[in-house]
1. One of P, Q was used to compute relative contact order in percent (Cα under 8 Å, 6 or more apart), and the answer was 31. Which one was it?
2. If helix-only ellipticity at 222 nm (-39500 (n - 2.57) for each DSSP H run of 4 or more, over all residues; to 500) is calculated from each of P, Q, which structure is the one that comes out at -23000?
3. Quick check for you: by FRET efficiency 1/(1 + (r/R0)^6) of positions 200 and 288 (r between Cβ atoms, R0 = 41 Å, to 0.05), which of P, Q is greatest?
4. Using the calculated result 17.4 for mean projected area of the Cα convex hull in nm², pick out the matching structure from P, Q.
5. Have a look at P, Q and say which one yields 3.6 for distance in nm of label points 7 Å out along Cα→Cβ at positions 168 and 280, as calculated.
6. Work out distance in nm of label points 7 Å out along Cα→Cβ at positions 72 and 112 for each of structures P, Q, then name the structure with the largest result.
Structure P
């Protein structure tokens, strides 16, 4: 377990999900990380330490007028767009805030105990997050943004980690070590019943619902050494589990809207590379280098993070042309 937790934190750091919040930026140390398209694709947001600590910035799709959204004294480590694109939730230390996408009306939602593992409910009325409890244990909590009502969704002496909400808001999948190693569990949000979906001797983690809510993709620690992870697909209708990739390294999938393709980032070759996978044909091909963070809603391009210049920068990759463009020079606020 100790090896798994340490390895998980190392991967989180490499993704830019845990960043050195107090690091001071210099002309050569300014970095740009964690890009994410707004739901309609008119803007994208990102983190940058150009003001001294990492803050949330936003720029339109024409790469004009970058705007600083947050001004958190402790810096920002993670953010998420609301489903309607009008707000952004962000984590500063262990506090969770929401703010309008124009930088106004900041609101403290969680005063302490929040973690980088949080997300909006599909209706945009609540936020779910992993709450740190005793030691390394975590529970999954839901907070109503208008009512302030706090609803424990998953409470258990075990550790409950990455979760994913179904598009219809009726189900949640999450990882838990309540049965020994980490496995994938399904929570019915109406009945509150929990069902174990996997039973691997190794750690099964990071479940992600498909856009239609019928399938879940997740990864399994192949050799129990936190180095190589196989990718599996689980059908919720018949509980069928299928291995779809044995790509070495840590694998991070993103769904395409047709539920038939995945965009997979993998660091098995010593650096992050992006592969496009046809699930039905069980075929994948490398499309570019970097770490894929956000596919545009029209699915013709994707925002990447890469250290190919020696520091974290943001790139735009077009699927059809194969063109990769460095965006960082446009992301500095004048």
Structure Q
């Protein structure tokens, strides 16, 4: 183990996987690029959720709002002639972080299911608000121009590498958090917020910082998505999939770890793609069953199960706990 980062081998494998993903565009397949760009996007979003839900212990059901804010920040810049993808990512991350700070100060004083309901309400409210503002394209959405970099036009494949950068930063950021005083403060809050406060940790301050970091990761992914998709509207920006998938991916891989979200993104995307190809009409039913299985049997994720010396006994404990 490395502090609260997780298993050393798992972190190394995640880093090697990220390096391998750099070579995906060499296949020169639009389908392959889109598939792995999706893995990187959900990986970044899952890392964002993992900071607030995994390390801090505050389960957010509305983190998709950061993805939507990032997407619209980039789209609005594009409509005003600013199409530099690097600048768009930075602007989106800043916008999402500011949103997290402003709303986090009051909302993060809530705990448990009250916090979860509040975050879900924020996401729904944001979608309805944007749907009724003409400057955001209302329900018709926005179609940004092609991305540029340092003033020069770039090929479409740049959106893949841009998403890789966002996911790599999310992974590196999570590792940095897990190795810092911030990470240990977040875990202390997760384990016992009252005791953490007694020890001199300011819970509100650290929770707001965690949510801001979480927002930056989701916002960056949203900015790249706009240029990859060439269109954004409220239904797409705040889609249920974009809200649920990152949570399940973190749970599947292992919450509160560095490698977990990326592992979950790979596995869940593979399952989702397989089910969609073979069972298109009942795809949602099967995928829902997968989510139930993950929550029921793997509440701590695959990494925790692999690390457990008595894996089968861990399964039995979960079965008894839920009386299955």
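1. Traced to structure Q.
2. Details: P: -1000; Q: -23000.
Derived from the structure labelled Q.
3. Values: P: 0.85; Q: 0.40.
The maximum falls on structure P.
4. Answer for the origin of the read-out: Q.
5. Details: P: 2.3; Q: 3.6.
Answer by label: Q.
6. Max of distance in nm of label points 7 Å out along Cα→Cβ at positions 72 and 112: Q.
Computed from the coordinates by the stated procedures, all read-outs in this text should not be read as laboratory data. Values in this document were obtained by computation on a predicted structure and should not be read as measured data. Cβ atoms are built from the backbone, for glycine too; each structure is taken alone.
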